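Participant: Multiple structures follow.
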Structure 1
Amino acid sequence: MKFSEFIPIDLDRASTQQLEIVNAVFEQKAPDVWRDIAELNFVALRDNKALEAMPDQLLADMAVCLVYQLISSMGGSAVYLPNGWASMLREKNALIAKEFRGNNIRALSKKHRVSETRIRQIVNEQADLKKAESRQNGGK
């Protein structure tokens with residue numbers, strides 16, 4: 001799944017009781033950030049249609065297990081989580097350049113909800129990126 005296709009879930013969709021189940025799985029001294037991540041995992045698991053028959057306790061255990069796996073794999077490192085916007089824009093801009101036919105600026109502008117001027121800028125930027133990549137790859 002592409003990030004641009006992902007629809008975030010509102011944490012408010014979980015009840016206080018459900019979040020208490022998640023937090024009860026942790027040791028008392030677990031950091032708040034671990035609990036926050038587990039709560040997000042729980043809400044995402046609870047929202048998954050394939051898992052809707054599973055009891056909340058099992059989903060809470062899974063949510064905490066995912067946090068422990070993350071900690072085991074990446075604990076101690078400074079992890080930057082980009083918000084995804086830049087990635088989405090790169091995908092959108094590449095798609096605009098791919099769809100560009102020279103005579104469809106107005107249609108692309110309406111489809112992608114950007115100005116015609118921005119379509120021209122994107123097409124030029126994407127062409128420059130292709131040229132730079134070609135030079136880096138030895139002109140291939």
Structure 2
Amino acid sequence: MTYKEKTSWLILVAMVLAYGLYFGLVIAGHPAGTSLFAMLWLFGPIAATQGVIVIIGSIYLAIEARKSPRARIDERDRAIAARGARASYYVLMAGTILVGVVMPFSEPAIEIVNTALFAIVLAELVGLLVVVTSYRRGWHG
């Protein structure tokens with residue numbers, strides 16, 4: 001498994017755990033679903049914790065990668081990253097249209113904010129899933 005693949009898995013797992021917790025609590029009726037102040041107090045620490053986990057994990061993976069011969073980023077890595085970004089872009093655009101064009105006419109502000117956060121997280125998850133599945137399948141562009 002390459003360094004880029006390992007870091008993609010790290011970010012993917014950290015995001016699923018962190019934002020699965022956040023959106024699970026919102027769906028379960030946490031005040032973050034109805035109050036902007038409560039949303040900030042729930043989302044902030046969860047996002048910060050996810051960031052710290054990714055930073056520490058990335059440092060660990062970089063140290064481990066130095067111990068073994070590691071290939072530099074090549075055309076395959078760039079093509080896989082571009083493929084993930086392309087998929088992520090379309091999901092983000094769909095979420096943006098929903099949040100910016102449809103929802104302002106019918107939904108309260110906190111639902112718009114949480115839906116926007118969900119669109120951002122979903123777009124990133126889709127991009128990461130494309131990347132890790134491309135590495136697993138041995139995609140060569």
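Participant: If mean count of other Cβ atoms within 10 Å over residues 25-32 computes to 10.6, which of 1, 2 did it come from? If you can, show how the numbers build up before the last one.
Facilitator: Working: 1: 10.6; 2: 14.6.
Answer for the origin of the read-out: 1.
Participant: Looking at structures 1, 2, which one was Rg and Dmax of the Cα atoms in Å, for residues 41-104 alone calculated from, given that it came out as 17.7, 53? Mind showing how you got there, number by number?
Facilitator: Values: 1: 19.2, 57; 2: 17.7, 53.
Source structure: 2.
Participant: Also: Among the shown structures 1, 2, from which was the value -0.42, -1.06, -1.31 of log10 I(q)/I(0) by the Debye sum over Cα atoms at q = 0.10, 0.18, 0.22 Å⁻¹ calculated? Don't jump to the answer; show the numbers that get you there.
Facilitator: Numbers: 1: -0.58, -0.98, -1.32; 2: -0.42, -1.06, -1.31.
Source structure for this number: 2.
Participant: One of 1, 2 was used to compute helix-only ellipticity at 222 nm (-39500 (n - 2.57) for each DSSP H run of 4 or more, over all residues; to 500), and the result was -21000. Which label is that?
Facilitator: Attributed to the structure labelled 1.
Participant: Now for a different question. Can you rank 1, 2 by FRET efficiency 1/(1 + (r/R0)^6) of positions 73 and 121 (r between Cβ atoms, R0 = 35 Å, to 0.05) and just name the one with the largest value?
Facilitator: Values: 1: 0.30; 2: 0.85.
With respect to FRET efficiency 1/(1 + (r/R0)^6) of positions 73 and 121 (r between Cβ atoms, R0 = 35 Å, to 0.05), the highest-scoring structure among 1, 2 is 2.
Participant: Any idea which of 1, 2 comes out highest on FRET efficiency 1/(1 + (r/R0)^6) of positions 17 and 129 (r between Cβ atoms, R0 = 35 Å, to 0.05)?
Facilitator: Numbers: 1: 0.10; 2: 1.00.
The maximum falls on structure 2.
Participant: Continuing with the same structure: Give the label, chosen from 1, 2, of the structure having the highest value of relative contact order in percent (Cα under 8 Å, 6 or more apart). Show your work: numbers first, answer last.
Facilitator: Values: 1: 19; 2: 36.
Largest value of relative contact order in percent (Cα under 8 Å, 6 or more apart): 2.
We did not get these values from a lab; they are worked out from the coordinates using the rules stated. These numbers were taken from a predicted model, which means no experiment stands behind them. Cβ atoms are built from the backbone, for glycine too; each structure is taken alone.
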